[in-house]
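What follows is a group of structures, each given as structure tokens.
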Structure P
Amino acid sequence: MVVTSQQSSRCPECGSTQLLWNKKKGEVLCRSCGLVLDDTMIDFSQEWREFDEGGSAVRRGGAPMTYTQYDRGLGTELGTRADLSRMGRKDRSKFFRLRKWQYRISTAIERNLKMALGELKRVSSFLKLPGSVEEEAARIYTQAVQRGLVRGRSMESVVAGALYTACRRHNIPRTLEEMSEASGTDKKEIGRTYRFVTRELGIKMLPSRPGDYIPRFASALRLNAKTQSKAIDILEKARQKALTSGRGPTGIAAAALYVAALLHGEKRTQREVADVAGVTEVTIRNRYKEILDELKLEKMLQRALERAEKAAKRRR
């Protein structure tokens, strides 16, 4: 119920502007004299009710449209097993034939989408991606199929390329190595497909930022929030010194996190950091030396290591 006192709405009986709008009953009442001004109000909002056998009035509108299903979620089901069990033999066989034709997919695009979107769900689940990324990837793949960009390319590589694009757009970075492992497709093939699809669909992608990888790497290495903040601070100083340009974002992020962990006494080996970041130990060592030299962190790191050594001796 909503109460309004608009000057344009007055009771014709007493002239009061204190009107009561009862949206459940569709009535407009005068609060002063009780006159019913209107009893045929129309509610233009969405009606969430459902009329089924159980009598549970839940909703009528149904689920929203989604690109993660080949029919956008608009498909219907012809009868249920409970309905068919009450029919005669002749009617039951007729409805089974109708159900069979309903489930058949008529066009090649729909057949492709049905298989590809199942693969997309599998890869998305393997990488533990949120629903928003999965929806965006399904939309990109649907556009690619409609434009004929899938011809001559494996379905798996286009699915992985669409997921990689969606991850980049939602600032949830995943490396090409992770996409390759999840989809079972060569990393170079995914990269080529990703560049081709984004170019043909006019999707503008900004380069990945090393800072986007810090929370995920820190969580995998079990580093605290102070170490994460220090790593982001190191990356910002490295960006000002132009150390991040022309270098892989995962490598520079892993090196910054490695330095930050040493500065805060959370020692992690280069092998551990390399395994989490998906880079080699050589890459971390090179980026690590560049960060120490350009940002003048050698003395600070030396003092941190000395403090950690003294603390270890006291514990003994």
Structure Q
Amino acid sequence: MSGATRKGVVLHLGVVALLAGLQFVLPAYHHGNLARVMVLASFALGYNVMFGYTGLLSLGHAMFFAAGLYGMGLAMRHLGLPALPALALGVLCGAALAALVGLLALRTAGVAFMIVTLMFAQTGYLTILYFGAFTRGDEGFVIPRAARRIGALDLSEPTTRYFAALLLLGLCLFATLALVRSSTGRVLIAIRENEDRARMLGYDVFRYKLLAMVISGAMAGAAGAAYGLLFGYVGATFASVQYSIFPLLWVLLGGAGTVLGPLVGTLFMFYLIDLSSGFTSAYMLIAGVALVLLTLFAPRGLMGLVRARLVPWLP
């Protein structure tokens, strides 16, 4: 293991340890918020694999989050599956949908790819609404507290929920770190930097892009399934356009192509909206101004700025 890799592992272990320690000191409100942030940051980490490391700008990532959410929720509601198999099914649904969409959408590039992914996501959203008798549409449905258990663990209990969210985040963090340090990750970065050169060197660009989409979809599906299981609600809102835009904003704010960037960006945006909504209804305007300022003065995002100026080995 190289020195930079060792430092990266220690840094990310430290972040996980810090989050674990916060569970014992945070007040109830922030305790619940941070659990939610960690699940959403896992979603953003999945998006970062596609956008930050492979250069694929998707505007339809909500469909993978919703695939995991509904794959888990409908399996529990209509098939009576226990929590753990339903969670696994949600991950599988996210990965399978990403593979299917990738086989079609990756035949395009650039703006066309963005539009195609957006159209697929809108199709998924409208499908959920159309089959409202089965999915409960905009109203959504609640997963009973009694069903949100894995063995003796009650996932609706705040401490258990917090550590379950931390476990998901830790798995996504270290999976991303391992991917970035692997030969596959280096090929993905090469495709991001110069796709034609990567193709000229003999790499199957389509296959690597599809792999990035499947990994990204699996992580987004895991986040969606975990969100429904930990917070007990499944609804069509999570398949809407805003949940395709959110991970893009989180990654841009935190730093695309950095492992910790999605977590930092999600935390920053979540609390910016939370605090500003307390004194104005135009809280999204404040979020937009913050995004513009960060784009102007820190175009690589917060962690990208840290890597450029302070910590050059930051993965």
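Taking mean count of other Cβ atoms within 10 Å over residues 139-146 as the quantity of interest, name the structure among P, Q where it is greatest.
On the way: P: 19.9; Q: 14.0.
The structure with the largest value is P.
Please state which of the structures P, Q yields 309 when volume of the Cα convex hull per residue in Å³ is computed from it. Could you put the intermediate results ahead of the total?
Working: P: 309; Q: 144.
Structure P accounts for this read-out.
With relative contact order in percent (Cα under 8 Å, 6 or more apart) derived from the coordinates and found to be 8, which of P, Q does the value describe? List each step's numbers first, then the result.
Numbers: P: 8; Q: 32.
Structure of origin is P.
Which one of P, Q has helix-only ellipticity at 222 nm (-39500 (n - 2.57) for each DSSP H run of 4 or more, over all residues; to 500), as calculated from the coordinates, equal to -24000?
For helix-only ellipticity at 222 nm (-39500 (n - 2.57) for each DSSP H run of 4 or more, over all residues; to 500), the value -24000 is produced by structure Q.
A short reminder: the numbers here are calculations on the coordinates, not readings from a lab. All of these numbers come straight from a predicted model, not from anything done at the bench. Cβ atoms are built from the backbone, for glycine too; each structure is taken alone.
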